[in-house]
Structure 1
């Protein structure tokens, strides 16, 4: 049992975000120290298996592998698999990273163009000349580091045999470069990005600005490899798996995993695919058809699927009562949209917990970081909802610790006070044990 008195606050705070965790700003991430302390307190033997079915930016998989464990990380968003694979990069290679980036830029400068006649997804924000400048860097990465992929193609499929941690490192540097020149399209909501209304509003960035910033980003990312704060144990040959997969269909046999450490998608209608729209565009994904498919498969999506769902008994009474309250709420679209959206969310969560149960060994532990929220004036008691769903799977809630969270999505919405005064959320760490 993990003692709640020493259970680490999962929230990333000023000073806690260091090392590889600084490479990519992921809204839903938790701290590396939290993962380290959780694993240490579990007393798992070295070589045990640790899984994160919502792996995100890869904190769980990185720390688990650096501590000597076999990590399994899955995420539906291919951008996050790239980020997680970059964080696998061994510190011993840091002295060559700058010279490789110079070779990438040398190749990029030699290309006359990379964009064909077809509309490029990056043209959503940039004019064609600027898009060519980004594509030429990508083409240099692919030709130099991804032999199986032609330099005239975009990276469309995450394959561990083709995408090394080294090539992923430079893709993350390119992601950051792209984000830097999209500042004008940022919104108050950190998970959304604006789209210009017409071609005249599209951005143009000079070639030297892009190439200089890319090189600077590589230097900045390389420098944090000298930071020893999150280097627990170097694993130069990781044996785990990082793969695009859905939490409702985990590609593992039964009873394979010793411990799960994860944070399920928040019940706050965060669209995790839209939050990475520029990166998906860089990878060649259509921001309409391709991204829409990814969105439709994600738990917590703002879109409503075509499946006919109903409240299930195994979701527990707390969840059922909440959904009834939403369906009967007097506010506009409560029954027509929000009820269906929440129904879809809890269906996905319950099916995911069943998959975790299937892959978790007997007496295995499952640590989940969740955050409560509200629908209008109705409190979403996720702690009891997860506890009751766990009970239906014969899980025991061995420990729970609550941490106040001042910066929640509800504080962004100025209309929230029309329904309630509290806007602060509670982040909870739940420790389950499978019987």
Structure 2
């Protein structure tokens, strides 16, 4: 009951966030902030992925590179960055020299020491890792999800063999790269036994970090959910015991490491301002949350010098829930000083009901942390996936429907690049 009530309060707080499609406000960062670069291209579409993506094409990639470099060059980043992540989509649909063009554009704006990138292991080579290290990357995240063919066959995902992944992890670590590997619990046709076996295989190659995610369904996006949420949390907790026995430390509800570093953009984005670049990239800055449009209107906006996107004022109640979710995510019962009184009272109730004991989450407290963290991610109001949270979505549809021939010049309309 307590979990259901908490989930509903959280969902309602995010339902109050309303975007308007309009000119993007100026972003000036004057405190430590993050940078997120969205590479939207994929070679196929995995059924479990809720994020914006486009099927790869050479023409789309070339236009994307031209415009994202221009977007970065025209930005006003005046602060100390805290982290830089390349996500997607599949960032390694881009060649190393193309990734390098984006890194160089960022380097002309800011200094950075932490540079991470998500990679599809089935399309990754040792030479690609060599090039990433030369470009200054310090962290890589490999989207494994599962080794079981009967599971992957239902998702459209390709992972590669355990031997291939072992070679990639070993080589990346020999270069000094921090290596995260993702596994997902609750996929179609997955069982407790196949998930546990996946984790055992992953432990045999010792990545720097292991992240175990439950199956996520973002609001407004149709996706097949196996409907075993509670089971997925129990599988993760059973795997956690196995991982801790192998010398890993638990750094969060879903993350385990063998060192002090961490690759976790989802955690960072909960409470920190960040600048997003590329189509569908989100940003938070000062009083605003913004999201760029899809690829074609994004290209047009950059070339016309008039970037429009989805803009929403920050919702104080949602921000408070973000802080609460970050505390749960970190599995540390240390309420931030600015957490409002009702949430502090709620934490006292959790202690009284046995979710917290001696400042540590109990077994049922950890399940509660899973539930709220998952609900938090699934409830975020992504305007591209959930038009209902945009007050004038029809205006965006009108802009998106404009066909090539005006500002876009020679851009061919590949059917794979959206409507």
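Of the structures labelled 1, 2, which one yields 2, 9, 15, 16, 15, 13, 11, 9, 6, 3, 2, 0 when P(r) over Cα pairs in 5 Å bins from 0, in percent, for residues 238-373 alone is computed from its coordinates? Here the read-out was taken from 2. In this comparison of 1, 2, the computed figure 18 for relative contact order in percent (Cα under 8 Å, 6 or more apart) is attributed to 1. From 1, 2, which structure was Rg and Dmax of the Cα atoms in Å = 22.0, 64 calculated on? Derived from the structure labelled 1. The maximum of FRET efficiency 1/(1 + (r/R0)^6) of positions 86 and 166 (r between Cβ atoms, R0 = 25 Å, to 0.05) over structures 1, 2, that is, the highest value, falls on 1. I have 4.7 for distance in nm of label points 7 Å out along Cα→Cβ at positions 22 and 334, calculated from one of the structures 1, 2. Which structure is it? Comparing all candidates, it corresponds to 1.
Rule-based calculations on the coordinates, nothing more; no lab input. Everything quoted here is computed from the prediction, not taken from an experiment. Cβ atoms are built from the backbone, for glycine too; each structure is taken alone.
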